[in-house]
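Below: a set of structures, written as structure tokens.
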Structure 1
Amino acid sequence: MDHFNSIIGKSPALDSLLRSARMVACTDVTVFIKGETGTGKEVLASAIQKESARANKPFIKLNCAALPESLVESELFGHKKGAFTGANVNKQGIFQAADGGTLFLDEINSLPLSIQAKLLRFLELGECLAVGETKPYRVDVRIIAASNQDLVKQIDAGQFRQDLYFRLNVVPLELPPLSKRTEDIEPLITHFVRHFAQAHSLEAPKFSKQSVRVLTRYRWPGNIRELRNLCERLSILLAGKVIEPDNLPHEFAEYIDEKAPAADAGGIPSFKLPDFGIQLDTLEADLINQALTRTNGNRSKSARLLGITRDTLLYRIQKHGLAA
């Protein structure tokens with residue numbers, strides 16, 4: 001079973017990323033996953049682990065932002081009895097629990113600088129030091145780290161160690177935001193509504209073509225997580241219904257094109273081919289020029305107007321030899 005198939009999408013950006021991830025999974029190299037909140041960093045990390053030689057070994061996930069700073073060191077590296085108030089017994093750390101397997105450190109940008117130094121020691125020497133101990137212990141753990149922040153900016157601000165960044169960034173994998181992989185929205189919708197219909201024992205709703213078009217125009221600040229939540233909500237409230245643009249939440253209202261041509265019974269905007277025919281390439285080039293003019297040359301917005309990805313738009317601009 002190819003566990004990367006659980007990552008839904010067919011966009012060129014995602015396809016390129018998954019090709020790299022498959023190659024990385026076969027090695028023991030440290031991986032650094034970059035991406036906005038909600039893009040699926042944990043899902044990608046899980047797929048890498050399941051396709052690795054450590055698949056049957058421990059896989060521990062830790063959100064570095066979820067732990068109080070006073071507990072991070074003890075949780076990661078363990079502590080010796082009596083090391084601090086409340087340390088009544090020796091405690092094994094997450095690194096020991098993950099020995100032989102993989103440790104996923106999400107939001108690693110939240111690690112305190114003092115802990116960053118200890119993590120760097122592990123990456124360089126394979127050694128960890130429990131709180132209160134003087135003798136380090138060795139473990140065999142693969143690190144997959146992730147961040148939704150720009151660590152270079154944090155380095156410049158003195159909030160993240162540059163040497164640790166270089167150690168983590170051996171193989172960077174960057175998940176594109178959903179707004180840059182709009183062709184993946186429809187298959188993701190299909191996947192989510194089927195999943196929630198089964199989970200809640202309901203009939204899955206259907207999204208009209210007009211609704212899908214609105215969703216591809218939306219900017220998706222919450223990325224796939226936001227889309228998933230929307231699908232669950234509509235799967236419950238509108239089970240078995242056809243979801244039209246008016247059924248979408250208020251934040252989608254500005255993306256509804258009220259001037260769009262009426263749809264035929266199949267939900268596709270009507271367009272009548274002239275009796276004398278058309279030059280399809282000329283029409284496509286003209287539409288691209290219109291979109292670029294309307295958006296003052298903004299290619300991302302132009303791609304959304306045309307219902308294609310930015311990468312596809314760039315390809316077609318080059319194909320038609322249009323002005324940069």
Structure 2
Amino acid sequence: MASQTLSNLPIIDFTMENLKPDTNSWLSARSDVRRAIKEYGSFIALYDKVSAELNNEVFNKLKELFDLPTKTKSQNWSDKVYYGYVGQLAHLPIHESLAIADANTLDGVQSFTNLMWPSGNDNFCENMLKYGKKVAEQEQLVSKMVVESYGLERYYNSHLHSMTYFLRTIKYREPEIDETNAGTDIHTEKSLITILHQNQVHGLQIQARNGNWIDVDFTLESFVIIAGDASLAWSNDRIHSPRHQVILREKKTRYTIGVFAYNMGTTDIPQEMVDDEHPLQFRSFDNMGLLQSYFDNPTCLTGETAWSYCGIRA
């Protein structure tokens with residue numbers, strides 16, 4: 001039977017002023033987060049720490065960024081896989097993206113800004129840095145709820161100190177006549193958590209654990225949280241890392257920002273995640289090695305990257 005297409009993901013409210021640890025609101029949201037990442041690997045977060053003014057500034061700057069010459073954008077390069085410019089792909093002609101490493105730090109954002117605008121662009125740098133910091137705080141909030149929900153609070157501080165935040169700005173231009181409207185291949189994330197934000201043009205589709213595909217509609221005021229293969233392995237397959245893709249549903253240009261949280265050290269599988277019902281299924285792994293494996297291993301498009309990279313097969 002063909003997978004069913006549904007709408008929409010669970011919606012979890014992070015805007016409440018009293019959303020503080022150990023309050024009823026916190027415990028309720030924490031329970032909702034755990035349920036969502038188990039069944040869907042994803043949810044929509046209502047989060048008001050990124051103001052409407054900052055939203056508008058950032059998305060206005062994306063157009064300015066992508067209007068730069070391809071020669072300039074191509075200077076966004078790194079010896080780390082996926083840490084640079086992607087564009088002019090024959091099978092995904094409408095896709096173009098650039099990467100900002102260490103996106104919650106002044107050094108990271110300033111370095112990218114200087115590369116794109118050697119004469120400077122203070123407004124771009126200021127707003128992207130502010131945005132990167134706020135979304136990193138959102139990831140930390142979600143991660144705190146996740147580790148608490150599994151009784152693993154003792155791992156949270158080490159999580160904070162080992163994380164790096166990588167931001168990718170993405171443009172899916174309006175397809176031309178007889179041109180594919182696919183913006184990405186079907187894939188899973190390799191991060192612990194990815195946070196997506198878009199303008200008002202929809203196109204994201206996510207596959208729940210039960211196989212159903214979901215057309216995800218979310219506004220400029222909300223964010224989509226997606227668990228990656230690193231979370232799947234860390235949780236010993238308790239957290240779902242969903243396959244997803246972008247298929248434009250409107251004849252408009254879609255701008256998206258993705259913030260990816262990676263662990264820069266060795267990720268161990270907590271012993272608390274292993275029991276008779278959940279025997280150990282993954283070895284300790286390196287998150288950057290997992291990301292590299294995504295591009296090196298042809299199984300990457302099937303969502304099998306974590307299993308092939310660090311899985312323990314019977």
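Values in this text are rule-based calculations from the coordinates and carry no lab data. Please read these numbers as outputs of a predicted model, since none were measured by experiment. Cβ atoms are built from the backbone, for glycine too; each structure is taken alone.
Out of 1, 2, choose the structure whose coordinates give mean count of other Cβ atoms within 10 Å over residues 241-248 equal to 21.4 when calculated.
Working: 1: 16.0; 2: 21.4.
Considering all the candidates, the number was obtained from 2.
0.50 is what came out when FRET efficiency 1/(1 + (r/R0)^6) of positions 145 and 201 (r between Cβ atoms, R0 = 30 Å, to 0.05) was calculated for one structure; which of 1, 2 is it? Intermediate values should be presented prior to the final figure.
Values: 1: 0.15; 2: 0.50.
Value 0.50 for FRET efficiency 1/(1 + (r/R0)^6) of positions 145 and 201 (r between Cβ atoms, R0 = 30 Å, to 0.05) corresponds to 2 out of 1, 2.
Out of 1, 2, choose the structure whose coordinates give log10 I(q)/I(0) by the Debye sum over Cα atoms at q = 0.06, 0.07, 0.11 Å⁻¹ equal to -0.19, -0.26, -0.67 when calculated. Of the structures listed, the value fits 2. So distance in nm of label points 7 Å out along Cα→Cβ at positions 129 and 177, computed for just one structure, reads 4.8; which one of 1, 2 is that? The read-out comes from structure 2. For the set 1, 2, ranking by FRET efficiency 1/(1 + (r/R0)^6) of positions 41 and 161 (r between Cβ atoms, R0 = 25 Å, to 0.05) places 1 highest. Suppose distance in nm of label points 7 Å out along Cα→Cβ at positions 81 and 305 works out to 7.3; of 1, 2, which structure was it derived from? Matching structure: 1. Thinking of 1, 2, which structure, once helix-only ellipticity at 222 nm (-39500 (n - 2.57) for each DSSP H run of 4 or more, over all residues; to 500) is computed, gives back -10000? It traces back to 2.
Given a value of 0.35 for FRET efficiency 1/(1 + (r/R0)^6) of positions 9 and 73 (r between Cβ atoms, R0 = 35 Å, to 0.05), calculated from one of 1, 2, which structure does it belong to? Going through each structure in turn, the value belongs to 1.
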